[in-house]
Structure P
Amino acid sequence: MSREPTRAAILIRESRKRAGLTQQALAEKLGITTSAVCNYESGASFPKAEMVFGLCDILDLTPRDLFECE
């Protein structure tokens, strides 16, 4: 059964694309696996608190942007 992406997942994916990054490039910048980025973008998981700050910095978002989506 497939899940619909959350609003936060869609925001992460759109922001990554707007930044001109592949999932692999974003994963490398964050020091995580490409699978983790894929999970964030599909809504299968949400980034842990310590990861949110790096993600927001790279994607020019605020933590509030992400948490208000959930």
Structure Q
Amino acid sequence: MKAHVGDRLVLEAIHVGEPRRIGVITELRHADGTPPYTVRWLDTGRESMVFPGSEAHVEAPHAPHRPH
């Protein structure tokens, strides 16, 4: 997985009833765009360092948002 600052990180729910989480990547830890990423979550406004798993994907900021 590779990303750029400003891309969206989408974490799909892995358990029934859990919401998907969407955040904006605010900082890269590696110049090649590989994880981990610092992400500002849209639902809380908080930032955290994320090591995304298989439930995650990156969307460019100009890409249409994919519904769940």
Structure R
Amino acid sequence: MDINIRRAVIHNVSDNNQEQLEDTIVDAMQKGEEKYLPGLGVLFEVIWQNADEQKKSMMLDTLENGLKQA
């Protein structure tokens, strides 16, 4: 059985508005279950692919600072 996680995640949220997308992200993080990590990774991949260089730099700064505080 070949499951394409990227395609499944994108299909499941492609019609969601911003509030629904935020709810999906927050819910996955609050549950803290490993099974949600691939989906969050797909969502981050979409964000990264659609960000310009300035936004990518800002995300990297945020990530670096967040990891230092973890």
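Just so it is clear, none of the values below were taken in a lab; they were calculated from the coordinates. Please read these numbers as outputs of a predicted model, since none were measured by experiment.
Worth pointing out:
- Comparison of P, Q, R by mean projected area of the Cα convex hull in nm² - largest value held by: R
- Read-out helix-only ellipticity at 222 nm (-39500 (n - 2.57) for each DSSP H run of 4 or more, over all residues; to 500), computed value -19500, structure in P, Q, R: P
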